[in-house]
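Visitor: Please find the structures below.
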Structure P
Amino acid sequence: MTVADTHRAVEAVWRIESARVIAALARMAGDIGLAEELAQDALVAALEEWPRTGVPDNPGAWLTQTAKHRAIDQFRRRDTYQRKLEQIGRDMELRQEWAEADLDDHIGDDLLRLIFTACHPQLPVEGRLALTLRLLGGLTTAEIARAFLAPEPTVGQRISRAKRTLADKRIPIELPPPAELPARLASVLEVIYLIFNEGYAAGAGPDWTRPDLCQEAMRLGRVLAGLMPAEPEVHGLLALMELQASRLPARTAPDGTPILLPDQDRSRWDHLLVRRGLDGLRRAEELGTLGPYGLQAAIAACHARARTPQATDWPRIAALYRLLAHLTPSPVVELNRAVAVGMADGPAAGLALADTLLTERTLRHYAHLPAVRGDLLAKLGRSEEAAAEFRRAAELTRNDRERELFLARATTLDQAAT
């Protein structure tokens, strides 16, 4: 194996194992920042040693043990050893504990603690996203910056501020008490779904989708489902992501041009992901009443089960959106319901519902409100008004591919109006 091959192997191992390594070290050190520094030191050691000795049989254990031993050596060398021990809230028995502990004993608990800490509600959403991708996704700061089209220094500052907030507020690396678990779990699920959504429908930039972010979110969802198998909303979210991600191969043409749902070649959908998503939805239903993510998964399942666009059960989708709007009232949910009502009961009914959202401040700069109105107006034969709506949508979107799509629709409607 060449040095380059070994370095690629190290990067792959790091992406897979870093969360477990950092989680184990964070449990021992009580400090996420320190745990990440120790894990990064172990990564540097692997880059130096593995090209000579080869990749070990258990690379994750090698990284963890190397980090542990380096921490012990580091503490021993420092005159501030006792202060460091006090800082991380442990007594002198910590050294023996670090020396003898099997850090693989608590992997499930450690990962859960890390997930709930990285997604702590005390952190701003941007900080939660960046810290989660850094600690649990194994992404570098540069990769996170590219994923969200943000300057690398900005992302670095978000990560640093998030870790500093955790330290300054003395937020423990632990699972929340039972009474706080539902609210804290909601924050975790929100972060994972935000990551997925940015991959499924990029908010800005030249690409319509970013499948790598979808993959990271689904990986995190599978980890969480394995750690919390009795939580229906965890399975609901994973099912939703898998059902939506199944369409990714058909969502763009070879040149990256967007392909909307009615025009997609459904034979190109990933049917393995469809089966997994439907199985996950059944699991969520067996565990209890569907929550917001489970209901959205049920909506996605209606599309997945339809062999053709015409076979889609739009009345059921509209009914599910009505339930979702009752459970989690939101202008965006209402806009999606307007689309479903437009398909189930006709474009006039859908437009009437969409028009009630025109005064919503939160949708004032939301490109999909004029886009939905434009589509409904076009179906009613009001081409000139529809074209104006699509031009408005093009002005609002920050995604280049979406802008091209809206402008193309406006041009087509202008031609129909003349």
Structure Q
Amino acid sequence: MTDGPAPLTATAEALGLLVPDRTGRSLASVLPAAAAALGVVDDAGRNAAAQAALGLPSAERVCVVLVDGLGFDNLSERSGHAPFLRSLLRDDAVITCGFPSTTAVSMGIFGTGAGPGRTGMLGYTVRDPHTGTLANLVSWDGAPEPTDLQREPTVFEQLSSAGVRVTSIGPERFAASGMTRAALRGARYWNAESLESRVDAAAFELMTPGLVYLYWGDVDKVGHHEGSESWQWGDALELADRELARLQSVLPPGTQVVVTADHGMVDVDRARQRDVAQVAALHEGVKVVAGEPRAVHLHATKRKNAGSLAERWRDVLGDDALVATKAEVIEAGWFGEVAEHVEPWIGDVLVAARGRATVVDSRVQSPRSIALVGVHGSLTPREMRVPYLTFTV
């Protein structure tokens, strides 16, 4: 075995892409670090290692805020809309998410500290190897029982078992959703719709020592429909910034706060969008297209042909994507350790878009989803880098 990165990783880095972090400065360390800050350790030493990697101080009360879609580069570029968050930006205020850089993958990583190769949460949509149909891991439509796919213990379960009070605050529709039961089980759930009400709920819950997790999704929602470079996105960022500044003023003294995100976002270039349904060289030999426009899982009609399928896609997409086989991606460790029950869910070929390119399939995707302006999922720094902002009240 030779030293240095796997060939695929070396190729990705030469192209200016950012592969998943293995040093501990990633989304996988946030909740384990919070657990260690609250005094909860584990036999493997994961929590302590995460706390050291992220430099999170010990505290009796911890509030972790996840702003969906608030990439580090997106925030830095639009920081004029966010004076409070801008004041927290430092050299060490950035970590990475996983691949694909998308909500379902990131929430599995965030909630368990394990990679998608263990959680099975591998993309927006995945092909269920038992049924051959697509499962949506955000809505959980068509997906199996959450604990059948995602078998890793969650950090919330670990904290609750240790006697720590854990509260998750978000919209009512997420209280018993498949994603919550898969990645965030183990917490008491507080239904709150507006960001203002979520901030108030966090302040109330942290009157008692413990951990509060607060989720806000509107920045991502606006980015998808209007674009991350739009004035509407700036307005959404302003609202989030204003309420997070108020959070600082209403939490009990001594509370440690972490603000992070699940991924960044790029705005599409329609001239660089390929539709698999319209290009014979792309749909030939492909059984199912899963994933999302920036990170595609291709399931081949014949798995033994994955290499030639990948080569054909490279020829068609050229500089607009990095294309690799499942074996190459697993060898590179981009999914982390891959569990036996998860491996069949991974595409035979993986496609990571570059620049502002996208790959869609009008046979299985709705016109509304194809028309989204802001997208994510790939390995560009803009998608992979997320903020890690901390302060103590």
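No lab work stands behind these numbers, since they all come straight from the coordinates. Predicted model only: the values in this text are computed from it and were never measured. Cβ atoms are built from the backbone, for glycine too; each structure is taken alone.
Visitor: Kindly point out which one of P, Q the value 0.20 was derived from, the read-out being FRET efficiency 1/(1 + (r/R0)^6) of positions 127 and 287 (r between Cβ atoms, R0 = 25 Å, to 0.05).
Guide: Computed on structure P.
Visitor: Of the structures labelled P, Q, which one yields -9000 when helix-only ellipticity at 222 nm (-39500 (n - 2.57) for each DSSP H run of 4 or more, over all residues; to 500) is computed from its coordinates?
Guide: Of the options listed, only Q reproduces it.
Visitor: If Kirkwood radius over Cα pairs in Å, for residues 279-342 alone is computed to be 12.1, which of P, Q is the source?
Guide: P
Visitor: Could you tell me which structure in P, Q was used to calculate FRET efficiency 1/(1 + (r/R0)^6) of positions 143 and 303 (r between Cβ atoms, R0 = 30 Å, to 0.05) as 0.45?
Guide: Only structure P yields this read-out.
Visitor: A value of 0.7 was computed for distance in nm of label points 7 Å out along Cα→Cβ at positions 31 and 111; which of P, Q is the source structure?
Guide: Attributed to the structure labelled Q.
Visitor: Next up: Once relative contact order in percent (Cα under 8 Å, 6 or more apart) is calculated for every structure in P, Q, which label goes with the largest value?
Guide: Q
Visitor: Further, regarding this structure: Can you spot which of P, Q the value 18.1 was calculated from, given it is mean projected area of the Cα convex hull in nm²?
Guide: Q
Visitor: One of P, Q was used to compute mean count of other Cβ atoms within 10 Å over residues 231-238, and the answer was 18.0. Which one was it?
Guide: Source structure: Q.
Visitor: A further question on this structure: Name the one structure among P, Q that distance in nm of label points 7 Å out along Cα→Cβ at positions 183 and 327 of 3.1 was derived from.
Guide: The value was obtained from structure Q.
Visitor: Could I ask something else about it? Thinking of P, Q, which structure, once volume of the Cα convex hull per residue in Å³, for residues 167-246 alone is computed, gives back 96?
Guide: It traces back to Q.
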